[in-house]
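All of the numbers you see were taken from the coordinates with simple rules; none came from a lab. Treat the numbers as computed from the prediction; the structure is a model and nothing was measured. Cβ atoms are built from the backbone, for glycine too; each structure is taken alone.
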Structure 1
């Protein structure tokens, strides 16, 4: 097989969601393909109740990205003992048929890397471990609201399973991507490879930017006057997003005359329940937006909101929303729980402490400056260079 025919297999055991998959997986594959890096995306769905959603999103993506090769297969819950061997079978079967097509596996997430690495003696393809976060603390956080039996399983079996994955990954991965320096520091003592890259979550700058015209037209569409100040939260209603803190912040902001808060979320029905005590307040807008329309509302806003609980999983994170805010030129209100976000915001000059919110809006010129300077940290066109080097030097 000549070099021109070689491909990257981008593997994930997350199925096909509607937001992260679009911004971090489909966009990655589409843009790298344009740079002559041939990528196939293999998405294995491991949640039975998400199979229909994955299938719908798969069909939608196939229509939108005709040149992007996405394969969707079904697996089983990654934490089911014995039964989860089926996931290994699914990948081994696929690689047995297609093993000569690929010269590298880009495994997104700890479990994807683990399965790829334990099968490496058979497929003999180098594996990149793309470490997206602190999976041990993520599990601990998710177990907080579970019953006693589930918690017991979590602490005895689930955590030990993750520790096994991490032990294999740190020892045998050919290359490693971490989304932040803070995340790398967790695993640095046990890593055997020196081929390590720190790549924050990329944002496509052609989809997130600041435009004076777009700001004016969107505010007009929403019926927002020049003297009104708009705060926007974009994200899910998942607990680690610190929704309790968001509710308290919104309560404080909405007490100020001429303040408006926009909650932009795919969980709009749940948001309406969470914020139901604000239902009579027409200054709180809860809405669902298509991914490609999100930039409109960022432009209409004056401040972005990024709050997280004080946990290690958040400290080491690289939130995609933060990059989107920055490329839209927004000052960002944060509670100092995300190390990378705070450090970059201080460098860019768009850091706003949640403890002492400064209400001076950025001028349009300032927003253009922030958006431009943010590209060196988050623009996909910039970060793609790191991926191209990573893929070609293998």
Structure 2
């Protein structure tokens, strides 16, 4: 009975992802459109991204794994729809992976509640209508965690996390959290490190053979930091960092080095300003979880600024005359805040076995975003399964419908 219930929930969740693609079609987020443009450009040049002949024209090296997934879909099928279908299946798989990980690190009942929260959370619908990197990154990260924690396949797990890092450069968070988890259980972590490093070397070597540059993940961090500092510190008197993007005398690695030097020079002179920016980054990262509802917006293909109707500013300004999508967004915001609050409240009964791993991922990820990120609500999405897991720990012993798990889960 347990297996049938879990399977039915996950199949229904996955079918909903596919149905949303059928009804609402592709969502042209700015980054998604950027991936599509670069993949088509690579296709026209006859090689994957990054294209060797364009290394000096790229303003920065973007998420190569995500872009090459689009490239392969276009090359093999001539369409992005097959990739969107694969992403829908990956989204369904994340629900099962979360359940399996929670069952190993907590107990059956908590895992079942986490699964219910995950599939009932409105923001988990519509994500697979775009080509953004968060969904495939989360799939490979959860797969790596599952392989390492649940199956003790540490090399395979770290390879999966490294592939996720190629898609979006945040794999190090999950790797460190896994290392902490295993060290506390007095288990060796050499295989985790070896599998991860060897995979990065393999990706970098393949790119080096083709382009002459050892590239294993995106190079956007220093640029984003410098740009954020430029936008938020008006006393900067150096050249606009965008001029680096336009310089065709440097390749993407050299541009990244220039941005790094520019930012470090700025940081030496403005350490207080750098730290003062962090609270705003934190608020911008966690203030909302509205992005995926862009999938349901009417006329989204003709929108100048896709996010505008669902931004917090618009939600406040448009009160009380809301559209249907805005009402759904507000309902989701309430659920989102409940998940955040209950995940924090769950820490009152902190245990290393159940709480440490999700807390480590959330804290490490947030710390990384504050250090090298620029504060955007979409950036917290890979951490949501772990907030949901903590929330499930809170609800486990509460007398609500969430605790009405089948008797065999108790």
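Comparing 1, 2, where is distance in nm of label points 7 Å out along Cα→Cβ at positions 258 and 282 highest?
The structure with the largest value is 2.
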Checklist line | Origin of the derived value 67, 58, 51 (Cα extents along the principal axes in Å; candidates 1, 2) | finding: 2
Notebook entry, point to check: A value of 49, 38, 33 was derived for Cα extents along the principal axes in Å, for residues 66-225 alone; which structure in 1, 2 was it taken from?
Noted result: 2
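Tell me which structure, out of 1, 2, gives -12500 once helix-only ellipticity at 222 nm (-39500 (n - 2.57) for each DSSP H run of 4 or more, over all residues; to 500) is calculated.
Details: 1: -12500; 2: -21000.
Traced to structure 1.
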Next item on the list: Kindly point out which one of 1, 2 the value 14 was derived from, the read-out being relative contact order in percent (Cα under 8 Å, 6 or more apart).
Entry: 1
